[in-house]
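Next up, some structures in structure tokens.
Derivation of every value follows stated rules applied to the coordinates shown; laboratory data play no part. Computed from a predicted structure; not experimentally measured. Cβ atoms are built from the backbone, for glycine too; each structure is taken alone.
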Structure P
Amino acid sequence: MDEIWERAVETALDGQTDHTSARTLTLDGAVKCLRGRFPPPSLLEKVQNLQHLSIANIGVSSLEQFPRGGGWRV
């Protein structure tokens with residue numbers, strides 16, 4: 001499942017090789033979570049300057065694995 005998430009992030013970043021410059025990541029409907037869990041924190045920690053994350057319609061029922069820290073705005 002992690003590989004599917006990684007491909008979804010790569011696709012959303014439109015092939016950018018420098019993930020640190022990305023500010024927006026839209027994963028709406030890109031992956032359906034079979035167990036309702038958020039992807040591993042390490043996946044989004046690569047996108048260090050992320051300010052906007054959209055995860056609509058991916059089937060997450062818990063943000064238990066949501067990355068801590070960073071510049072997240074709610």
Structure Q
Amino acid sequence: MNNLRKGITWSILLTLFLSLSACGSMSTRGKNTAIGAGIGAVGGAILTGGSALGTVGGAAVGGVVGNQINKK
């Protein structure tokens with residue numbers, strides 16, 4: 001069980017590292033959209049008790065809000 005936990009931890013860290021390195025060339029607006037979608041997904045999951053529909057809905061709303069921040 002301990003090896004499984006280590007494997008999962010390393011997988012999560014690798015995924016996080018790769019996803020963050022992919023954001024290096026994004027515009028500020030794109031980054032805000034991605035951050036908003038992530039925060040919205042977490043919020044939607046919390047508010048709906050882990051419902052997939054709530055998570056996706058929260059991500060969509062968060063992405064739109066993030067996209068509109070600092071719009072010129």
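Supply the structure label, taken from P, Q, corresponding to percent of Cα pairs over 13 Å apart with the calculated value 69. Going label by label, the one that fits is Q.
Looking at relative contact order in percent (Cα under 8 Å, 6 or more apart), point out which structure of P, Q has the largest value. All intermediate terms of the calculation are to be shown ahead of the outcome.
Values: P: 34; Q: 30.
Going through P, Q one by one, relative contact order in percent (Cα under 8 Å, 6 or more apart) is largest in P.
Among the shown structures P, Q, from which was the value 2.6 of distance in nm of label points 7 Å out along Cα→Cβ at positions 10 and 42 calculated? Going through each structure in turn, the value belongs to Q.
Each of P, Q could give helix-only ellipticity at 222 nm (-39500 (n - 2.57) for each DSSP H run of 4 or more, over all residues; to 500), but the derived value -6000 comes from P.
If we compute mean count of other Cβ atoms within 10 Å over residues 2-9 for structures P, Q, which one ends up with the highest value?
Values: P: 14.2; Q: 8.8.
When mean count of other Cβ atoms within 10 Å over residues 2-9 is calculated for P, Q, structure P comes out on top.
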